[in-house]
Structure I
Amino acid sequence: MADFPFELPAPELADTLAAVLDIEGKIPRALEALGPLAGRDVVVLGAGERSLRQLNEIGARATAIDWPSNGSNAPADSADAIVSLWHGFQGVEPSEMAEADRILRPGGRLLVVHDYGRDDISRLRGDRPEYSSWSRVNGPFLSAGFRIRVVHCWWTFASIDAAVGFLSAAFGSAGEAFGAGLKRARLSYNVAVYHRTRT
């Protein structure tokens, strides 16, 4: 399980990213606003320790589960909300939606977090479906009854040098080239939360 939308080449880079990603806490606040999650039973897909801690800090009773392609072992009607972080719901598969509806109680909320793009980070990672087709009206989420909230976040470093060092180590030559043009010690980062209610 992971706290981030992509793998990093070294464990210390994950520690750095944890320290700089969304230090204002906008992502958990958006999840709470769209849930709500406080005081509720929340199943979390793709969560590492950091994400679980953040959800529990806002008052959710958060439990991480595995999400294999053939379904989960979560009991039916056991969750008020499902939060999928980064790696689940790569588009919308009918089997995944059926499993989410099986786990959710009536009126439960499905919150799916992915990168949105149109930011500094997407310029480092290249062309990806989450940056284009997923957020379109005819894309897999909005055409399946989801709504979208875009959360405008930052990767905030202590200095430009620290940002350049991280970008070079994490993204290689693309990060080094991007870092050479930095004028401030933070990068824009937009996150999409696709959300729907189980009927």
Structure II
Amino acid sequence: MSGRFLVVEGIDGAGKDTQIARIKTLLETCGREVVLTREPGGTGLAEEIRTLLLGHRDGGMGEDAELLLMFAARAEHLRERIRPALARGAWVLSHRFTDSSYAYQGGGRGIAHQRIAALEDWVQGSFRPDLTVVLDLDVDTALQRVGKRGERDRFESETRGFFQRTRETFLARATLDPDRYLVVDAGQPVEAVWSCLQAGLRARLGL
């Protein structure tokens, strides 16, 4: 049984953690070995980079440094965790991947998508997720949810306009390649979101 690479994306507050846990259980119930991971992070070095990226630093962080750190963490993530798991036939389930770079650093920060694509090709080659789930949520609801978490990280502290551009980029990418994306309305009640998501996963993955 060959491994598959699944990613769950969406703006902050869309409910990714809740649904990822349910996806993991579904896949395991269907007999798959599941490796759960996240970006930025997933390895020791990548988690250290995550701390740099999410923390509030004096003087902030330049957009180019942010993008390059994201791909540095991703290179380690692929080398140490994702590719080895897939090679042994496991299914890898990741909280974010390269679509977040296009959405956050591209849409949010305004970095040209061609520059992100060059890094994507360098770090990943032709490697892409088998399926990317986009949990779509309107920005006002997302910000309300994030506000209830307590202290916000550096990305969660961004403006409404930033998150609107980020959301629009996720949706635009899904529209361009509908066979590789599954968009689910995350503004529904949790059980309704899971019902739609589970049906989509079963249909797309043959579960």
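Read-outs: derived from the displayed coordinates by stated rules, not from any lab. Since this is a predicted model, take the numbers as computed values, not measurements. Cβ atoms are built from the backbone, for glycine too; each structure is taken alone.
Observations, loosely collected:
- Source structure of the calculated read-out (helix-only ellipticity at 222 nm (-39500 (n - 2.57) for each DSSP H run of 4 or more, over all residues; to 500), -15000) within I, II: II.
- Identity of the structure behind 0.98 (criterion: Cα Rg over 2.2 N^0.38 Å, calculated), options I, II: II
- Which entry (I, II) yields the derived value 25, 17, 12 for semi-axes √(5λ) of the Cα gyration tensor in Å, for residues 37-140 alone: I
- Among I, II, structure where distance in nm of label points 7 Å out along Cα→Cβ at positions 77 and 109 as derived comes to 1.4: II
- Distance in nm of label points 7 Å out along Cα→Cβ at positions 21 and 165 - highest-scoring structure of I, II: II
- Origin of the value 19.4, where mean count of other Cβ atoms within 10 Å over residues 45-52 was derived from one of I, II: I
- Structure from which 1.00 was derived, FRET efficiency 1/(1 + (r/R0)^6) of positions 13 and 125 (r between Cβ atoms, R0 = 35 Å, to 0.05), options I, II: I
- Source structure (of I, II) for relative contact order in percent (Cα under 8 Å, 6 or more apart), computed value 24: I
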